[in-house]
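Below are structures written as structure tokens.
Read-outs throughout are calculated quantities, based only on the coordinates presented, and are distinct from any laboratory measurement. It should be emphasised that the depicted structure is a prediction, and the values quoted were computed from it without experimental measurement. Cβ atoms are built from the backbone, for glycine too; each structure is taken alone.
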Structure P
Amino acid sequence: MATSKKSKSAIVAQLLFQVPHQTNKFCNLYFAALNSFSYLLIIIIFKEIQSEFFPFIIEDQVVGYTHNRFASHLRKYDDVFIYSENNGGRFGSHLKLNSKLKTADERTRVVGEVIKCLGEEDLIPGIRNELYPVTSTFGSPIFFSLERAAAPYFGIKAYGVHMNGYVEKDGQKFLWIGKRTQVKPTYPGMLDHLVAGGLPHGIACGENIIKECEEEAGIPRSISNRARPVGAVSYMDINGFSYKRDVLFCYDLKLPEDFVPKNQDGEVESFQLIPVAHVANVIRRTEFFKPNCSLVIIDFLFRHGYICPEYFGYLDLLQSLRSGDCS
């Protein structure tokens, strides 16, 4: 009996990784852009959900967005957070820090104490003791630093680095793909980049990619320092009280044919080297990849000629990929 293309792609992924079925919102969103009606419907629904959040303001700058019900848990900390009703002003209803908190260090300390309490109440799960900078745009002055797990609950811009590690053999390109361990708190067991990670406070993108290369794949600096920055993609995702606004700096690294990655931090279960065309089919026809990885790989597919202008919906997909807020 003939096997459909969809089931073939699923079989390829299952044979290589034995991954469970998961939801891949971003991949679905971008491929839905090929249908203009579906894309408009997604935008309308997203804007409706987005209206449940109001701005988080520091020094007259919008640095994030907070869900109205999550903000209710912050009102008892009125020595730290101030909620302002819509009085017809510039921002409408909004959350801000107490004006007595003047310095970045002081803000980091007192907000951190609140986050610790919220974590103990399970309102912010998965505290990681890793700080993200709170800023209006990348490279702008830092207002304070916030626990990474709390970032989406305050809707701040978060930044990360993702690297496509690829190999060329006999004129064909292959991507090294990792499978996340089942004990990862987020997206356990899903497919992932060879190397990826958040961008914490106080480290540059280039140095961070070298650090992540060593930790996640055992790539020595002599190889990882050849990683090439190739751009950035961004996305937004709302899930309950969480509002992710992430910008991912993309890197490509051409690896030696005989290199085999070895995870060092216990967060990757296995690696497999897969033809790029197979990876593209897995992204298009299954939901096995960690969602934001799909965006970075789609960007790779455009840049390396795997998605061509002759394909239906080429410009719609490209516009969707490039229309995010990379600031």
Structure Q
Amino acid sequence: MILLQSHSRFLLDTLLNRLQNIEKAVEADYHWAEFDDVRYHIQVTMKNPHILLLSVSLPTPPQETVFLGGLPSGAIEAIKAAYGAVVQILDPPRDGFNLTLKLNLSKLPPDEEYKHALLVKIASVREVVLGAPLRGILKKLTSRTLASNTDGLVALVHRPNESFFLIPQAEKVTVIFPMRFKDSIDIVLATSFLQEFVEARRMAGLNTAPPCLWSPTPPLELKEAPAEALSANAGFVTFVIFPRHVEGKKLDRTVCSLSTFHAYVSYHVKCSEGFMHTRMRRRVESLIEALDRAKPGMENAKNASQSRSFKRLSLKEARGNSN
């Protein structure tokens, strides 16, 4: 299975292209959307070619989630920690956006490898912002600083008007995703995919992966969640994260995987649907060919056409036949 990258490919390509052609002082004004929930806007003027404004519009949060100043909890601190002096947060952001960052390309580090890594991090602004509350909780799990009496339900936004839930405890964090899809075919494929996903976890080679469960009904851990947040038509997926899953560099990978889990499932559902459509088209074409070969008289007509012979006439003979 393919794991999705945390960064925006178009944003990274735009940053790299801008950096390579910074002396040309060309204006730029791009709008695009990704993951069906995040909108981006990049603007560069000829007057300040070294300054790039990046605006981000986040998914509309449901009522059970907490946004502070239009951003998830801890997002400002996460941005400052990730980007340092290269990026400045503009307050207020551009109209229609939750966040506007001012990127000074002249302050990028001279080392090419470190510079590219920083640009990839900037292109991962979605994960940095939306994953900030999740990262904060998992960091406490790593350092064993989660309170032993912590049993509250934490709702985090990951799609427009949709959230997933965390149940932090002293030795583990339970993550529950209500899975929703609009198309009826997607619902069937996603349900089957998630059931196989859980079964694959039981393979010997995945013993160290987080425990994974799927259920058609809300788990007991969500008994305090609002009813409208539990309307999942493809069931509920539960992951149990232990400290060993977020140690060292595993933290970034875990945050990325959880932040993009719904997009990951949607991607494979669409790939499966496309694959089945291709197979069905090929099957239909082969059946049509078989039916054509079975038509009465087709073989006789074929033999008759093969038995015909043609004689090349001279110009004189052709004129005689025409008369």
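Once distance in nm of label points 7 Å out along Cα→Cβ at positions 85 and 293 is evaluated on every structure in P, Q, the highest one turns out to be Q.
Give the label, chosen from P, Q, of the structure having the highest value of relative contact order in percent (Cα under 8 Å, 6 or more apart). Mind showing how you got there, number by number?
Numbers: P: 21; Q: 15.
Largest one: structure P.
When mean projected area of the Cα convex hull in nm², for residues 69-244 alone is computed across structures P, Q, the figure 12.9 traces back to P.
A value of 20.9, 72 was computed for Rg and Dmax of the Cα atoms in Å; which of P, Q is the source structure?
Details: P: 20.9, 72; Q: 29.1, 110.
Answer for the origin of the read-out: P.
When helix-only ellipticity at 222 nm (-39500 (n - 2.57) for each DSSP H run of 4 or more, over all residues; to 500) is computed for each of P, Q, the one that comes out at -12500 is Q.
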